[in-house]
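Computed from the coordinates by the stated procedures, all read-outs in this text should not be read as laboratory data. Because the structure is a prediction, the values reported are computed rather than measured. Cβ atoms are built from the backbone, for glycine too; each structure is taken alone.
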Structure P
């Protein structure tokens, strides 16, 4: 488990195994590290050199075999912050390039939880009012809860208004759940319940299949259409549905 997390933070498999081994051993030579980490001795030398370069391991020079010791794991947080600083330096330029490549008309597909996150990022990037039809509190899926909280903060910061037609079934989750999205909502009767949702924002229309109350299906698919006229049409249909639904 620890090794997997260390790899997610940017360490190679051998680096992760060796760093974790040194945390157990405190300080040790290459031979003992190789045995404990189950990494071939030949590969231990290369991995340790990289760990030293990253500031996660330091050598203890002796008359015999070199001994190595781990740096406080807090250094990992510093490495992440340093990477974030570097990213922030070039992020504006990357955004400009992304905007230039965006076409006025396009269609593509997002899938699963990561696709859902991409869709949420798109809403923040566009920064216009959001209209949802058949909403199911998918943002409250425990798997993306922390991410959703950050997105909601951005929505408030950018003063983006949300207009939501929830499936009536979400009432089962309790008023405190759907009121997290504000007071601008109404309910579609259970007679018209589906496992799909439509979102409209700016010139985007997103159709998502595989949604349930507070749950995103990992195999769900999002069909994203970017076309101003189509988006305007969906907003008109949204108005019709809004006028025929209520909070009761």
Structure Q
């Protein structure tokens, strides 16, 4: 059973959420043997989601479970506004992610030069502080691409990347959250799954549950790299993963 819970239909707002595009995603899901697909958008594009269309598409494609998610860019101070959005619509799961540090979109290629001029240790510290706040907010079901800050291949000097992540992992465990194993890093300059193997090994020791996502922004990327994720998780010792429906989770076998 292979699942992909991180599939963006409208990309970054440049595509339409319509029947033709949804069908292209589902066709690719079949080709890569997905049993379940999670369609989601960034919170800034949620108004482009057609909830009635999702229902119709599911009725016509009963061979694949379709779940509807929202990826929220966690920005401190917006918790009340986000809570209202979350409670008003029928999401199956919510992914909390950090893409901005004080307004700096660090994962965007146009702004990556700041890594060269900034203090990498300070950047890692700021990033994981924000992830920790996202965990503490209690808004989310899943923490997305946990160590996204490594996207361009930078590493801190004073401490290992794992040392910055470790306190957050303990809070994730205490909060009962799920961590997404995201294959998109394999097609980025870092050439590594999010999060790293070292972080995943500690997650396993802490019994932190996982789910899978490709971070697809076009149909061809659906399911891409997820077999690599499953193989690594099984080497570490994982035997199960988490699926969601209306924000309630269930445990399923981790298998290809």
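Where does the value 21.6 come from, among P, Q, when Kirkwood radius over Cα pairs in Å is the thing being computed?
Details: P: 21.6; Q: 18.4.
Considering all the candidates, the number was obtained from P.
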Figure out for me which of the structures P, Q the number 0.10 belongs to, where FRET efficiency 1/(1 + (r/R0)^6) of positions 38 and 222 (r between Cβ atoms, R0 = 30 Å, to 0.05) was derived from the coordinates. P
Computing distance in nm of label points 7 Å out along Cα→Cβ at positions 6 and 126 gives 2.2 for which of P, Q? Q
Taking FRET efficiency 1/(1 + (r/R0)^6) of positions 182 and 230 (r between Cβ atoms, R0 = 30 Å, to 0.05) from the coordinates of each of P, Q, which one would give 1.00? Q
Volume of the Cα convex hull per residue in Å³, for residues 142-213 alone from the coordinates reads 70; which among P, Q: Q
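When FRET efficiency 1/(1 + (r/R0)^6) of positions 14 and 110 (r between Cβ atoms, R0 = 25 Å, to 0.05) is calculated for each of the structures P, Q, which structure yields the highest value? Numbers along the way, then the final one.
On the way: P: 0.15; Q: 0.95.
Across P, Q, FRET efficiency 1/(1 + (r/R0)^6) of positions 14 and 110 (r between Cβ atoms, R0 = 25 Å, to 0.05) peaks for Q.
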State the single structure among P, Q that was used to calculate relative contact order in percent (Cα under 8 Å, 6 or more apart), giving 21. Q
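helix-only ellipticity at 222 nm (-39500 (n - 2.57) for each DSSP H run of 4 or more, over all residues; to 500) was computed and gave -15000; which structure, P, Q, did it come from? Intermediate values should be presented prior to the final figure.
Working: P: -15000; Q: -10500.
This value belongs to structure P.
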Please compute FRET efficiency 1/(1 + (r/R0)^6) of positions 46 and 166 (r between Cβ atoms, R0 = 30 Å, to 0.05) for structures P, Q and give me the label with the greatest value. Q
